[in-house]
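Below: a set of structures, written as structure tokens.
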Structure I
Amino acid sequence: METGVSLLSKLPGTGTTIFSVMSALAAECGAVNLAQGFPDFNCPDRLMDLVNQYMRKGMNQYAPMPGVPELRKRIAEKTKNLYGAEYDWQSEITVVGGATLGLFCAISAVVRENDEVIVIEPAYDSYIPAITLNGGKPVFSKLKYPTFQINWQEIKKLINFKTRAIIINSPHNPTGMVMGTDDMLQLEKLTEDTDIVVISDEVYEHILFDGQAHQSVCRFPSLASRSFIISSFGKTYHTTGWKLGYVIAPEKLSVEFRKIYQFVAFSTSTPVQYAYADFLEDELHYLTLPQFYQAKRDLFRELVKPSRFKLLDCSGSYFQLLGYEKIGNEQDYDMAVKLTREQGIASVPVSVFYHDKTDNHVLRFCFAKSENTLKQAAQILCNL
């Protein structure tokens, strides 16, 4: 149906997210889908049983806007046990309908017309549209290729009186980089005595490898006092389709966050919240997640090693970057489409995570898959 109105787009340069594009293409071509970041295996049976149990108990109506108390209490306990940080479960923890929604509301809560927000690229693709929709201006610093370390001197030069926020992401999507203690201390130094807000995307907080510990901003009191922390149950419990996450922030920031959130979603799935609250009592799942995913990372890397792809470092998240310089010189988007259509394996081109489409001839592959899927994918890659 044709519209009879004239409409000026608020996001004229934005199309459909690459994750939807590549997953749709994978389905169309019957390809092995290592593009979109979701597991192809199920969550724990007990967690599903708990959701069903609470549905049958009648917990099927609206949850309180900030989340059910039982879950927020457990999140507070977990945060204190893991990171030594104390947050008030009533005023400083908000359960939301997925981490992307949490990011949007956090950005909306603090960014005003003409504010600048520092975005470190390559960056998850929801950050920039959220900044733009709120009248802000994203300014960019690139991770150093191929190590993907943060250029703190460059970020220091970007900071000025217009800087409202800095968005960080660790473990990092799409590169697998992990911020260390020194990174956090540098960030702490750059933001001290300023009104800059830190928006910390920590959805892969439990997926770090080789004995590393996650350096959440809440470990650093000065940073914690100015930070939104966004986390995801979907990534931790293999339940990305349930779309449940949470946002932790000091009370003054949480008040502003909730002003936005209550009119965007109001609340999220009640029985799922109760189920997570019970399941959080079992620390073993998230404490053993690093070993679980490191085994998958190591298997995928070992299987791909004989190929002509270049394996880049992966210290966290469940993504492996592969350079394809020895295979072709196409732009990475064209290469991703070609491999999906002609070879039956779907990936994500990394250039889409840069505002200027920087192309290092690198593709992102998700290894949160079963052993059979990883073997099938690696066989295709090794045959190129």
Structure II
Amino acid sequence: MNFGFTQEQQILRSEVRKYLEERCPMEDARRIMESAEGYCPERWKEIAELGWLGLLVPESYGGAGLGWVDLVVLLEETGRALFPSPLLGTVLATLAIVENGSPEQQQRYLPRIAEGTDLFSVAWLERADVLDPEVQATRAVREGDDLVLDGEKLFVTDAVSASHFIVSCRESEGPEGIALAVVPADAAGVTVTNLPSIDASKRLGKVSLAGVRVPADATLQGASGRPAGAAALGRLFDHAAAAITAEMVGAAEGAHAMVVEYAKARRQFGSLIGRFQGVKHPLAEMYVDIESFKSLLYYAAWCLDEAPDEAAEHVSMAKAYASDAFTRIGIDAVELHGAIGYTWEYDAQLYLKRSKWAKAMFGSADHHYERVAELGVV
């Protein structure tokens, strides 16, 4: 397809990049990622006022009502700046509510997400070693007007900062028995624990649910009035993989730009190192890889809005390629800086850590290549 960004999308990219350069340069990002919260409430309020949190929220609920390609523009720029924020979990929760919530539930939650009042995250990953929407050990039992949840969720993004979780759980057997329940973080029986993460700008946590009671209408139910089902959770997995790939595109471009600038300034053996084949060739390969998985991502993002039946395979192709390529880019970015690249004070190591974090999140390269094969993509 002949793909190009609209003038509005180009303006969005320019404004997001300008804000991040002015309000969250790398020295500020380092300070924020080392804080207890892992994000800056002041910056969170600012990006809410700028409309970032409501990008995908329908206009009737106080958002901008934009689509996936617009979201890619935003996430590429936050990835480039390694912006520490709970934006990823908020985006995924927004998509879950938009696609699976009733009008009353959308009215209840979406305006507060868009204005930054409530901070949502999605809790779905468990101890199972397979990414199958139907593999849900967390149980939900109806008792009168309540839903009682028991289980444990791992690798929940920004768990400690979240005010609400969208929790995947099983109400009954079969693919239609999977539900998505909105659970307040301060509900009785909810315990949130930080998990160690290689990337300090990306906080992860464990959410334990022990007899947690929520109203029965806390489960997201669209027009059908039934639980979301495994298909809805599978689509949410696709959203997550595409979103993190968008951040990987931006971060990879940021790492590449950093090395290019270093190669144009660093002199060794009486010459700029950018003249050496041992530097030029890796830089060229990095550029080709970035453009390749970027193109895959753009088509996948278009499919998520316009051709949902094709989205799964193209999301997996983009995430698989990015998971392998970005890891190589992160390693090369450090090595091409020589000894300085390995130091804590230099920023190259931050991009390497982001590449390692993103590689496994929401499916490794092996997982997505196998998925592409299973889907029968030629």
Structure III
Amino acid sequence: MKSRIIPVKLQRPISEYEIRVGHDLLDGCGEWAKNLLSEKPGRTALVSNRKIFGLYGDTVKNSLVNAGFQVSVCLIGDGEKHKNFQTLRQTLEFFGEKRFSRSDTVIALGGGVVGDLAGFAASIYLRGITFLQIPTTLLAMIDSSVGGKTAVNSGFGKNLIGSFYQPNGVLADIKTLGTLPKREVTAGFCEAVKQGAVGGEKLFDLTAGFLEKYQPLDNRKRLADQGFLNEFENLLAAHINFKVEIVRNDEREAVENTDKSSRKILNFGHTLAHSLEKVTDYRYLKHGEAVGYGIMFAALLSKKLGLLPENQVKSLNDVVHRTGKLPSISHIDPEIVFDTFKYDKKLVNDSLHWILLNGIGKPIIFPHANIPHLTLMTALEEIIGG
């Protein structure tokens, strides 16, 4: 395995695991999984969707079988609309029908939807069984597979029902990104722009420079180039290290933590993003695409509140646009979007807290009550109206 290992060490409770990043790793995922487990290989539920399993399922399953695992495949629907109670129930019933025990393992093979749902199911089945992540999208590699947040969507909103449940290991194979549709590539890089915006000028400039150098984004062709692979691996590692550091300092997003070390800052751009997803029934926008709009909205709102200079707003918008074309949202009613803000998971004591910017790499947690309604609605109408 040609890879680098990023350790994740958590303080409460004290635990640690590794994130392995590299290319051509799937053939060896069975030995990787076996080495992480304290007991000999037993039964494993490989949770995926038909599309991803069709691309990589046989490779992963064969590697697991060769390492001594007994593999049962559980396929769920593709997309955010399937990250719900019904799919969760079906997944739990699958575990039960296969008579999985506390010594067995759940492995998520796929993007954020697969990882979030499989992780939540693993966290509540028998009060928690071993869980491994093999993310296959850029967004999942740098964000959702790191940090232990698991959840499903509901009528109340996105990711409001879930748990903190750390995986026992994460295996990120860059080569899987070569089969991503163009929209998924855009979605993943929007999440990278978000992390750069709150992470600091160094991470932001690294992300912006990569997006500028490799325009148009076409991972499929470039993944055969060793130079591109090395730069891409460096970019992923930088983003994962940033996310790991935030999680290490504030694993469970403590309510009382409101400084730059708070895990809440990772929600930059997400209040609008989650609202856009909800009002379109999780069927129109990819999560990262919605985050792209959320970044531009939060930047504009920051400017209107006198926090962020115009040149940095322009810089953020330019980098978002380098990720690819976002689907139009001009048909969405701003008033309906505004009404969904009350379902956001960043509510504290019935008060919404926005993640805004005082500069690149300078996120602040800003009370909704301190934002004039007209200012917020004007910014919202500008972003939605295009």
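Coordinate-derived values only; no laboratory data. Predicted model, so just to flag it, every value in this text is computed and none were measured.
Computing helix-only ellipticity at 222 nm (-39500 (n - 2.57) for each DSSP H run of 4 or more, over all residues; to 500) across structures I, II, III gives -13500 for structure III. Among candidates I, II, III, the computation of log10 I(q)/I(0) by the Debye sum over Cα atoms at q = 0.16, 0.27, 0.31 Å⁻¹, for residues 263-310 alone that gave -0.45, -0.92, -1.05 used structure III.
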